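K.L.:
Please go over the structures that come below.
What follows is calculated from the coordinates using simple rules that are stated; it is not laboratory data. Predicted model only: the values in this text are computed from it and were never measured. Cβ atoms are built from the backbone, for glycine too; each structure is taken alone.
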Structure I
Amino acid sequence: MPRQSTVVESPFIGQAYGHYTEENHEAWRRLYARMVPRWDRYANAHYLEGIHALCLDPDRIPRLEDVNKFLKPLTGFQAKAVNGYIPAFLFFDCLRTRAFPTTITIRPADKLDYLPEPDIFHDVAGHVPMHTDPAFAEALVRFGECAHTAVEIAGRAHNAHRLTSIIRAMARFFWFTIEFGLMRSKNGLRVYGSGLLSSFREIEHAIDSPEVQRYPIQLEWAINQGFEIDHYQPLLFIVDSFDHLFSLVDQLERWMREGKLDNVAPGEPAVNEPDLKSFLDAQVG
């Protein structure tokens with residue numbers, strides 16, 4: 001039975017759709033148009049089915065209420081607007097309740113290739129189509145539940161060192177799967193990670209470049225491998241299916257309970273004070 005958390009202040013805001021300018025919509029149009037052939041070539045079949053199911057307008061920034069009309073009946077997930085960064089526990093807890101925190105700003109037209117922070121193109125065109133797939137959606141929910149486990153086993157004792165290590169392990173797992181994951185298919189390797197699905201140049205680089213190391217995922221590698229966000233990823237991991245991904249999340253939680261995440265390798269990503277505090281202050285029951 002899903003664990004319930006104490007009610008916290010909602011991170012969600014309204015989209016204020018009328019505030020988008022024609023320049024904003026043009027940025028979306030350009031981003032979308034150039035990605036279509038890349039998706040056809042490199043994206044996994046579940047993503048292609050998902051982006052078709054969402055009926056996104058290629059010329060206008062989507063209204064999240066319209067996205068959710070197509071998304072929610074498929075898996076119960078909803079894209080919900082947030083004003084940028086929210087602390088780690090709250091983000092993971094949103095996944096547990098099938099709400100995806102969605103950035104509503106869009107990158108400027110002169111920075112189409114790279115933006116260090118998420119924007120609405122990354123979130124809606126990169127993440128949300130994957131949320132239409134029931135098996136992937138269940139893996140996301142299961143991952144969100146792991147945040148509650150982390151609080152139960154480390155947060156109540158206010159063991160900051162242990163909790164910091166667990167948060168770092170969870171962040172690395174999310175990065176190497178949900179953000180930058182590759183999947184086997186009958187046509188070879190395909191992309192399912194949203195960081196790749198929203199990147200015009202890196203989606204091709206991830207599959208075709210001889211500079212990228214690609215390995216079948218092993219949990220002990222992923223949770224001990226640091227990453228940096230400001231360049232193409234030199235190391236990527238491959239899953240067999242979304243059922244395989246779900247089993248890895250189960251394994252992550254087991255290892256958390258067994259203490260195997262208590263001392264993962266130091267390094268990136270750094271765990272900042274708001275993220276740690278979000279776990280320490282969380283109340284779950």
Structure II
Amino acid sequence: MRYRNKTINLFYVPALVLFAFFVVYPFFKGIYLSLTNWNGYSHTFKMVGLSNYRNLLADKNVGIAFGNTLVYGVGSTIVQNVLGILFAVFLNRKFRGRSLVRTVIYLPVMISPLIMGYIMYFFFNYTRGALNDIIRLSVVILMLINSLQFVGISMVIYLAGLQNIPAMYYEAAEMDGISTLRKFFSITLPLLMSAITSSVTLNLIGGLKLYDTIIALTGGGPGYDTNSLSTLIYRYYFGGERAGYASAIGMVLFLFIMVVSNVVMRAFQKRQVEL
């Protein structure tokens with residue numbers, strides 16, 4: 001038995017090696033580079049300590065990108081989960097064409113965010129976009145595009161959650177004459193809390209690191225108007241040749257996402273109801 005356990009443990013080795021090479025090493029390398037003035041190309045650079053992090057506090061572009069990142073993250077999370085629950089409740093019923101509707105809603109998830117951005121570019125182009133003359137809220141537009149593309153993921157999570165709720169709760173509520181709206185808030189939502197936790201956490205992380213759609217649709221916008229922290233890292237690293245500074249922004253973004261996602265996840269887990 002002990003020999004068997006040792007053999008099974010050997011199967012973890014390839015995964016651990018890949019994890020160390022692609023996650024652990026880049027992470028600590030990023031911390032190291034964030035303490036330097038490396039330009040991304042030169043073989044020589046020097047340590048500058050925490051000056052990159054101090055400069056973040058006075059960088060107006062970082063402030064704009066941070067605000068945009070919050071809009072992308074929080075806004076996308078709210079829109080995706082509200083629509084996801086509504087779609088799931090509607091599509092949990094039996095009707096003709098239900099599978100087709102589910103497929104249509106989920107289909108955008110299978111499209112690359114970069115491709116989705118280029119498709120939307122023709123509608124919201126700054127100079128020739130069909131709708132941009134009507135709507136000039138670029139950050140909100142990007143948030144909505146990201147939400148509508150990935151709402152299918154939330155829908156699938158909530159459909160799985162709805163199908164795990166025992167029908168007897170709804171039958172008992174009907175016998176008591178409880179309205180449909182009351183059943184939704186008193187039965188469906190509390191028993192969906194585990195699904196809500198998963199969906200909100202995934203949506204929040206995805207929104208806070210939004211990159212592809214912004215690059216495809218606006219390239220960061222005129223100046224730095226629509227940049228997220230992710231796209232700002234790209235612009236500083238390659239466009240500004242400030243790799244050390246970009247690494248510092250990356251570390252801040254990583255810590256911010258880690259802290260926020262854990263706080264949100266724990267807050268929702270406390271409200272979960274076991275079936």
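K.L.:
To test your reading of the models, identify which of I, II gives 5.8 for distance in nm of label points 7 Å out along Cα→Cβ at positions 18 and 210 when calculated. Intermediate values should be presented prior to the final figure.
P.N.:
Working: I: 5.8; II: 3.0.
Traced to structure I.
K.L.:
Quick check on the output: -19500 is helix-only ellipticity at 222 nm (-39500 (n - 2.57) for each DSSP H run of 4 or more, over all residues; to 500), derived from one of I, II. Which one produced it?
P.N.:
Numbers: I: -13500; II: -19500.
Source structure: II.
K.L.:
Same structure again: Tell me which structure, out of I, II, gives 0.80 once FRET efficiency 1/(1 + (r/R0)^6) of positions 42 and 82 (r between Cβ atoms, R0 = 35 Å, to 0.05) is calculated. Walk me through the intermediate numbers first.
P.N.:
On the way: I: 0.80; II: 0.10.
This value belongs to structure I.
K.L.:
Out of I, II, which one gives 51 for percent of Cα pairs over 28 Å apart as computed from the coordinates?
P.N.:
Details: I: 34; II: 51.
Going through each structure in turn, the value belongs to II.
K.L.:
By the measure relative contact order in percent (Cα under 8 Å, 6 or more apart), tell me the structure among I, II with the highest figure.
P.N.:
Details: I: 24; II: 31.
Largest one: structure II.
K.L.:
If you don't mind, there's one more thing I want to ask. Given that mean count of other Cβ atoms within 10 Å over residues 90-97, derived from a single structure, equals 10.2, which label among I, II identifies that structure? Can you show the working numbers first?
P.N.:
On the way: I: 21.1; II: 10.2.
Attributed to the structure labelled II.
K.L.:
If mean count of other Cβ atoms within 10 Å over residues 34-41 is computed to be 17.5, which of I, II is the source? Write down the numbers at each step before the final one.
P.N.:
Details: I: 14.1; II: 17.5.
Computing mean count of other Cβ atoms within 10 Å over residues 34-41 on every structure in I, II gives 17.5 only for II.
K.L.:
Of the structures labelled I, II, which one yields 2.2 when distance in nm of label points 7 Å out along Cα→Cβ at positions 138 and 170 is computed from its coordinates?
P.N.:
Details: I: 2.2; II: 4.6.
Matching structure: I.
K.L.:
Still on this structure: Which structure, out of I, II, was FRET efficiency 1/(1 + (r/R0)^6) of positions 226 and 266 (r between Cβ atoms, R0 = 30 Å, to 0.05) calculated from, if the result is 0.45?
P.N.:
Numbers: I: 1.00; II: 0.45.
Answer for the origin of the read-out: II.
K.L.:
To test your reading of the models, identify which of I, II gives 1.6 for distance in nm of label points 7 Å out along Cα→Cβ at positions 98 and 178 when calculated.
P.N.:
Working: I: 1.6; II: 2.2.
It must be structure I, since only it matches.
K.L.:
Same structure again: Please state which of the structures I, II yields 2, 9, 19, 22, 20, 16, 8, 3, 1, 0 when P(r) over Cα pairs in 5 Å bins from 0, in percent, for residues 114-257 alone is computed from it. Each step should come with its number before you reach the end.
P.N.:
On the way: I: 2, 9, 19, 22, 20, 16, 8, 3, 1, 0; II: 2, 8, 14, 14, 13, 11, 10, 9, 7, 5, 3, 2, 1, 0.
This figure was derived from I.
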